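No lab work stands behind these numbers, since they all come straight from the coordinates. In this text, all values refer to a predicted model and were calculated from it rather than measured experimentally. Cβ atoms are built from the backbone, for glycine too; each structure is taken alone.
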Structure 1
Amino acid sequence: MNIQGMSALVTGGGSGLGEATARELARLGAKVAVLDLNFDNAKKVATEIGGIAIQCDVTNASSMENAVAEAAKAHGDARILMQIAGIGTAKRIVGKDGNPAPLEDFVKVINVNLIGTYNAARVFAAACAKLDPMEDGERGAMVFTASVAAFDGQVGQQAYSASKAGVAGMTLPMARDLAQHGIRVCTIAPGIFATPLLKTLPEPVQASLAASIPFPSRLGKPEEFAQLAAHIVSNGHMNGEVIRLDGALRMAPR
């Protein structure tokens, strides 16, 4: 797919990997809708890239439906979905006080990362399937965000790892499901990236994390994630795949 002129949705586009992806798509000529729960962040990014900002809760069906409709009114029907919105947490299943981890903490992470991804995908796909096919019968492409934690999660990452493993696990069946509509589905599983959240850690901690990456021994750059996401969209034979982007990192237990 030629990204130039296409309408694109980027969830979580107000910061971090989502912001970098929104900027990359705009650089390549896409009409970008920046979707984020934090409207101020979304508005800032959208203003700078010439896109539109839409407040959106990916866990809410009507919020996602309204966002897709609002973006379509401004830019035309979307053919690209970058589903990047997500949250992270770490909590041992049995705490130091001997009590079990609160169930609501697990549920919240699953709701945002896994159910939120499915919600965004189903609403986007239903609209995209109605569009006229392009070259090779393609109608659109979706890129999801998992994590290396889906495969080698650390101590305390049960909720996060489970949510991201779920995203990775539904990639192939969803690609097969949507093949009849000409919609491709891929997932990126990033390692340790220099996001605003990670940059709040002390410098020695950041340096230690960077040193754990075989090569290059540095934190991933958000623009590297964005470049891969854009390539997946532009490469018509990329479908049903989960791609690790981690500098050959394999996470230790803790």
Structure 2
Amino acid sequence: MRLLQLSDPHLLADPAASYRGRRPFPLLAEALRQGAALDPPPHLLVISGDLCQDESWAGYCRLRELLEAWPTPVALLSGNHDHPQLLRAALGRRAVVAPALLELDGCRLALLDSHQAGRNGGALGRRQLAWLAQGLERWGTGPARPLLVAVHHPPVAIGDPGMDAIALEDGAELLALLRPVPGLRALVFGHVHQHWRGELPGRPGVELLGCPSTLCGFGPVQPCPLGRADDPGGRWLELDAAGVLRQLLLRWTAPEAAAA
């Protein structure tokens, strides 16, 4: 299972408008161009939240426009800067919208929705956690397959006081649910606009991975392994049927058209 994770594009209704001194639309277009050039190509594109900064119908239409030429299936997660109902209405026929459980090329993928209306912090809530527990139990009756989990908000503190104050409120409950799952290999998230790498407490070898934004960087808490913390980026993940995870941090130069 080969995944390209992009995150936090913060699109706006006006494709020429800027946010945080950059134009989100050409930056996401460049990220998709970079992703389309990967060899081998990903099986799935995952964009892990904060898709539309102004939560507008037109913003989601811009995203649909950008994804028209993308050659593989797409999965979308809601972040705190999103409107889940508009997202599903605009893109529900083009993409898998979280929450969802997928089986792909001998592996499993759990996509979670941590959006809370009117709040920057995230939460899954009791109903979604119960749904996830049922799905994991159902999967447990079949062959043990490697599992990857994706959510917008980080389930643990990353060491940035601002980010940690608006992390996943029920992150401890999520990790307690996931910890005993034999096939779990990694949990990936967005929200933090930076590379971050950790390990699930109590499960050595299970990675927690934060993804850079296609728009701009925050922090960073941990040094960027590529020395390019301010550049837009993403993450490449490859999980094989034997449970071996390979991941690669991606960075690229922002196009001149993205400058405000």
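Please compute distance in nm of label points 7 Å out along Cα→Cβ at positions 78 and 238 for structures 1, 2 and give me the label with the greatest value. Sorting by distance in nm of label points 7 Å out along Cα→Cβ at positions 78 and 238 in descending order puts 2 first.
Here the criterion is distance in nm of label points 7 Å out along Cα→Cβ at positions 126 and 150, and among 1, 2 the highest value is seen for 2. When distance in nm of label points 7 Å out along Cα→Cβ at positions 22 and 38 is computed for each of 1, 2, which one produces 1.1? It was calculated from structure 1. Match the computed value -7000 of helix-only ellipticity at 222 nm (-39500 (n - 2.57) for each DSSP H run of 4 or more, over all residues; to 500) to one of the structures 1, 2, and report its label. Computing helix-only ellipticity at 222 nm (-39500 (n - 2.57) for each DSSP H run of 4 or more, over all residues; to 500) on every structure in 1, 2 gives -7000 only for 2.
In this comparison of 1, 2, the computed figure 18.6 for mean count of other Cβ atoms within 10 Å over residues 70-77 is attributed to 2.
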